Each structure stands twice: as structure tokens, then as C-alpha cells.
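The structures considered in this document are given below.
Coordinate-derived values only; no laboratory data. Owing to the predicted nature of the structure, the values given are computational and were not obtained by experimental measurement. Cβ atoms are built from the backbone, for glycine too; each structure is taken alone.
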Structure I
Amino acid sequence: MCIFCKIVAREIPADIVFESINVLAFNDISPQAPTHVLVIPKWHHENAAELAAQAPGLLAEIVSVADQIAKERELDGYRLAFNTGESAGQTVFHAHLHLLGGRALGWPPG
């Protein structure tokens, strides 16, 4: 079982900021911006492409939840990022959306 599945199962604690039947969102333990929230499906999908292929409605819900959190935190802009694959920086192979904001974000990233 991956670390995010263990968080969903409450086997590992997390600073949860949102939960629904399908989605869990929690603060990143190594934030890269003042707001750095991970938004994940409660069911295991290895990456964003797999999630889109198997559950496109859930992918849309994850993006909607990120937008809701950004509005609640009154962010004037934010970045959404999925890392897909090790060379892109994915370290947990459970689809997760990074919501980043609260400071100016440079481009290109990384």
C-alpha cells in the first residue's frame, strides 16, 4: 500500500484541509510555497494519465477541489501541477495534484 493510500486509510497522519467521498486534500509536508496542498483521489491511480483514462470525472473533481481551496485561501493566482513519472519529479506513485500559491511563481518551473 502506498503512502497516500495509508493517509486515506488514516494509518499515517496528515494535515487534512478537505475531504469528500472521492477526494482528500492535505498540506504538503515539504511546502514549496506558502500554500502547497496535495489533492488526491481516495482510490489508487498511479499517475494523472491513468486517472484521466480510468476516472475522468474524478480528475475534474480534483481540479475543482483545488480551485475551491484556492478561493478559500483568497489566492490571487495559483499553479496546479501533476508530476507524471520519475524523471518529472513524481516520488509517490499515486496520482496527486499540487496546488501552489501565496507567492509569485516563476516560469519555467524547475
Structure II
Amino acid sequence: MITLTEKAVQKVQTLQQQEGKAGYALRLKVVGGGCSGYSYSMDFEQSPAPGDTVYEDQGVKIVVDPKSLPLIENTQVDWADGMTGAGFTLQNPNAKGTCGCGHSFSV
């Protein structure tokens, strides 16, 4: 299962409105790259692709492709807004290591 904190839900819904994509699903994906081997990718999609796993948390649909799912299963998405910057953070229990910026990980 993929979950969102309340702050993440609020930010996702704000971005959906700003981008004219209300009701779209949040695509969470793992891509190769970054200083630790894998990076996270997030975008909005109108509908899931064949084979996607679909979750819903607090009214936000989340879609994950079959290759990414084992790498991010049970991850929690949060929104952090602080003096050093703002952005989504992912608490991924499958990550064995992360880089200093928190945007890439290894398994």
C-alpha cells in the first residue's frame, strides 16, 4: 500500500487544481538514476495503464506500475515545507540507503 500524509494530500490537490488536472491519479514511479541508483518520479495521469496497481488514500488515487511497485511498496509520501526548501519526501521502507538530498535511493 502507498499512503499520503495529510500535508501531501493537500499539496497534491492544490497542484491538481493549478494544473487543471482535478480528479487525475498521482503516478508514483521509480526510474534509474540519481546518486544512489534509483530516483522517484511523480506526475498526474488521467487513468491507470494496464497492469498498474491503484490505491486510494484520503480521496487521492495513486497508480504504480508493476516494475516500480516492489521498490516502493508500503511507502508514505509527505510534503515538507521548510527553510531549506519545499518538496515531497518519501519514507520508503524498502530503501537500503539514500543520498543526502533524499531524492534517490538504493535497494
Structure III
Amino acid sequence: MKKLFQLQVEGRNRDRLLDASKHEVRKYVARQRRAALPEGVDYWDFACRFGSTEADAADVHFATLIGHMDAAGKAGADAFFVSILGQPAVRKPRPQGLGDSRNDQLTRHLDP
């Protein structure tokens, strides 16, 4: 999905336009996640770009995309560009022996 979202439209509330754009992004992501995964793939990853126009859009992490949209709305931008491309990905195993798991932390806390 590549789209320029307008936030300044005659007769429309700016906040509602921002909410509608976030809803459209979430709807696209949900539809993409429902798509069948190719063989040997664990999940759908998303390559995202965000900017005021397509030419100056920069790569952003998917988890921060909605935050960027909110920031653009609060900054008074008239429009912003969003690009989201779903791509199959494989999860990497967690390294062993780092002791980062909650069970290890809980065990260390309970054992004197």
C-alpha cells in the first residue's frame, strides 16, 4: 500500500481524517496478516516508509508508524505519505545462555 493521506479537506474534521487514515493502515495490515503464508515462513513482516511526500519518505519501524502519523497530525501537516509492503519472514531463535527470560529473573529473585 502506497498512499498520500490528506489532512486538510474542505468540510471535513482534521481529527476524523487522521483517525480514518490510521484505520485504513490497520485494516490493510490485518488483511495482509490473514493472507496465506508461503512454505517455510513464520509471519508477515512489514517494510514501512513515512514522510510528508513520497520523495522524502524515510524507512520507519512498523511499531512506530502510528506514532509518526499522530506526530504529523499534531504538527499541523496538511498531508503525509505512508508506504507499507508485506513481506514473508522467518523468526530468529533467541540466543541461549543470556538469562533474559522471565523465568530466569524470577528464579534469581526467589532464590536467596
For 0.4 (distance in nm of label points 7 Å out along Cα→Cβ at positions 23 and 39, calculated) the corresponding structure among I, II, III: I
Using helix-only ellipticity at 222 nm (-39500 (n - 2.57) for each DSSP H run of 4 or more, over all residues; to 500) as the calculated read-out, with -4500 as its value, let me know the right label among I, II, III. II
Distance in nm of label points 7 Å out along Cα→Cβ at positions 71 and 87 computed as 1.7: which structure among I, II, III? II
Top of I, II, III by Rg/Rh (Cα atoms, Kirkwood Rh), for residues 7-62 alone, largest first: III
